[in-house]
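Each value in this text was obtained by applying a stated rule to the coordinates, not by laboratory testing. No experiment lies behind these values; they were computed from the predicted model shown. Cβ atoms are built from the backbone, for glycine too; each structure is taken alone.
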Structure P
Amino acid sequence: MNKLWGGRFQKETNQLVEEFTASITFDQQLAMEDIEGSLAHVEMLGACGILDTEDVQKIQTGLKTIKQRIERHEVEFLIEHEDIHMNIEKLLLDEIGTVGGKLHTARSRNDQVATDMHLYLRNQTKSLIHLLENVQEAILSQAKKNVGTVLPGYTHLQRAQPVSFAHHLLAYFWMFERDKERLKDSLKRINWLPLGAGALAGTTYPTNPDLVREQLGFERVYPNSMDAVSDRDFIVEFLANASLIMVHISRLSEELVIWSSQEFQFIELDDSFCTGSSIMPQKKNPDVPELLRGKTGRVFGNLIGLLTVLKGLPLAYNKDLQEDKEGMFDTVKTLQGSLRLLAPLLDTMSVNKEQMRRAVAQDYSNATDLADYLAEKGLAFREAHAIIGKIVYYAIQKGKFLNELPLEDYRSFSPLFAEDLYRILEPEHVVGARKNYGATAPERVLEQIQLAQQCLNQQ
């Protein structure tokens, strides 16, 4: 079969080469963006007098017909046409004849594919921002119901201090808020238009890239044609942002797995988001958060893969850049699927408030408040810290928790102890005593919920 670019060649492309170099199996996902960019390009060619009105109208009509056929799944993309651009151009030639060949005037596949990916990633980034908001709404909904729910807070995965469960959940709200901000900020780099750069050096035609920029909604045109066709920074940035989002999803998933275990029983995931065992009938496995945690690796891999592709490329376009797409498509799919599952997973989980309360009453996480108690009575904190450390060790040896020791035992360590120490030891008091900005006291958590709601309302 004759290639659209085959005039210089005397031999047919080797079948193995054709299969190895073709990208249509995956870049057909860019079909709508490719047509969108072509419609804007041909409109500009007409406005600049490069093509006459009749040719412009024929090409536009042909492209819109092909778009409708693709939407109806009536089009078969062929590997011998290599990529989505050549496939659509061949479809256009079949649809309207040789005039379809004029569409490629004043452009190259190099600036064409770059434009397609800018358009694609802009659309997908906006979609991901919306999906992140859905996850935040699910977190906020659970937080509103659990301001007074107390559970152990951990450092080093060891009991540290009691916290509000709402406060714990809202930590993830702010992680995802930063993720949204990064995605929104990245739109500034995604919104650069490369179309008009040609293969690498520009074009001899009197084009007007600003017309295309306005029609496609880009903020600016690349000021350097070589940079325009070779830049993949915007994809790297997206993959880096996606990797960090997956880190946050994975951290939350890890906690869901731990909390839902028999050892913790802090939460129960809805049956519709769990699976069973083929051999152990009692099992209820947290497969969704486990898989969310596991899929993080493939997103990291896609980032490292593209960085490796780019690290040694000379300017301008190289065939290596064909490797920019599959990882990007896979990351978009993985991230969208993860966020779509995470929101209802969080929304439907049950919180075992009683179990959380029992857990926090059976540890020594209120010890810091006893040290503060002595410090408020005039003792240096380091001295108070040492005394409470000895009391904790004494209680462990006695097999008791701090609130189970009698007052005379406390007074044997320091005469500053009085009956009011038992009020200090109550988990709710420990949580409520932390009233500084951003802390876990109920009134501060309510302020945080209000701030989080404002963030969502401003979207």
Structure Q
Amino acid sequence: MGTGERARGGLRAAREDWLASCANGRAGAPLPGAREVVSASWWRSRGTGLDPDRVLAPVALDGTGLRERRAAHPLAPVLPTARRLLLDEPLGVPVLLAVSDVDGTLLWVEGDAALRRAAESMSFLPGARWSEEAAGTNAPGTALALGRPVRVRSGEHYATAATRWSCSAAPVRDPRTGRVLGALDLTGGDDLGRERALALVRAAVSAVEGELRVAALRRGLAGVPAAPAAAGLRLLGGEAVLRAGGREHRLSLRHAELLLLLLTGPAAGWSAGALAGALDERGLVPVSVRAEVHRLRAVLAERTGGALGLTPSPYRLAGEVVCDAVRVRDALREGRVGDAVDAWVGDLLPASDAPAVREVREELLVALRTAVLEGEDDDALLRFSRGAAGRDDPHVAHELLRRLAPGDPTRGEVLARAARLTGRPPVAVRATEVQRARS
């Protein structure tokens, strides 16, 4: 038996074990033998109530609706580049190129004719929605859910109908705003479930984003009026503020919570019931959430002149907005630790007790602290130690003392802080650090 056959057999066994664990009530158990990214995605998929043996991606668009969405989509002009890089160069195996919208709806599916016909049997066709919420774990849907490239091999798919396929996908972002526009996906048989396919998709996304950037520059040189500045949303450090049209508007805590969840939640949007659970662990009545969403829609229309809005259920934010909390998250994901420290001005919506907000707040702070402690940017660690998140953290102070060379003018400042936090005299702290350095 070859390596590929053994791997496929292991994936099939993992699926069966996982389904058996669900049937026996062992909720939360990882998918046996699976990568962490796949196991986490399976549990998100399971949480939506999808049955792996029955789920089939729904067809959300066809006919006129699909044609209009394609014509208006910002990736339409760069489709030839994606085709050239992912289809025109032979890979040695038949493949399909799929381009999705930000909500996971496939707008184009092109490539090998026989493969395309076979894919239609599992609803992998233009107009079908392949978000995680609609189709379970799959490369385009999971890439959009996580905001990063993802490879999903055969049995790692949540839907049983998709287990004969392997795919690699990556989100495409607007190079001006960082907003996700959709995803590029390369789909084929088991032979495509390799890192090389994912690397190829990454390269294609880089080329497409570069072409979008050049097109924006050309429009500027040609005198085409620039797009209006995106609205700004400040959620860190205290009072929530919406900036639009050169003015600042204070937001109620509930509206700030809703905007945060719309920006950081599932790409396919929220139902009223899901938002109710995210905002209050005791459970709000969905009708109350709908009423609050209606009020927020009116506030956005008034204060941004229609530049920002909310779609009907599933609720999504329509329009461009730059949010300080999202800027910190994106900087950490891209390895720009110093930028993340500079953007962090305080806790995320500290007055909120909404379960989903608490989760985002804690994850963001833990990610920032971990990045500065485990990274190599000593200056970023020093700036973090002077801010609200790090000034009372003894581990941060001791890590700085370990890194700072003798004679560094900031050692005295850090030594005094470490002494205050440990309740020990500076001379004792210094002696401890010397002993640690020698050992």
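Out of P, Q, which structure matches 3.1 when distance in nm of label points 7 Å out along Cα→Cβ at positions 186 and 210 is calculated? Here the read-out was taken from P. Each of P, Q could give FRET efficiency 1/(1 + (r/R0)^6) of positions 74 and 218 (r between Cβ atoms, R0 = 35 Å, to 0.05), but the derived value 0.70 comes from P. When helix-only ellipticity at 222 nm (-39500 (n - 2.57) for each DSSP H run of 4 or more, over all residues; to 500) is calculated, the result is -15000; to which of the structures P, Q does this value belong? Value -15000 for helix-only ellipticity at 222 nm (-39500 (n - 2.57) for each DSSP H run of 4 or more, over all residues; to 500) corresponds to Q out of P, Q.
For mean count of other Cβ atoms within 10 Å over residues 98-105, the highest value in the series P, Q is held by structure Q. If relative contact order in percent (Cα under 8 Å, 6 or more apart) is computed to be 10, which of P, Q is the source? So the calculation was done on Q. Of the structures labelled P, Q, which one yields 2, 8, 13, 13, 13, 14, 12, 11, 9, 4, 1, 0 when P(r) over Cα pairs in 5 Å bins from 0, in percent, for residues 170-297 alone is computed from its coordinates? Checking each candidate, the match is Q.
Comparing Kirkwood radius over Cα pairs in Å across structures P, Q, the highest figure comes from P. When distance in nm of label points 7 Å out along Cα→Cβ at positions 250 and 266 is calculated for each of P, Q, the greatest value falls to Q.
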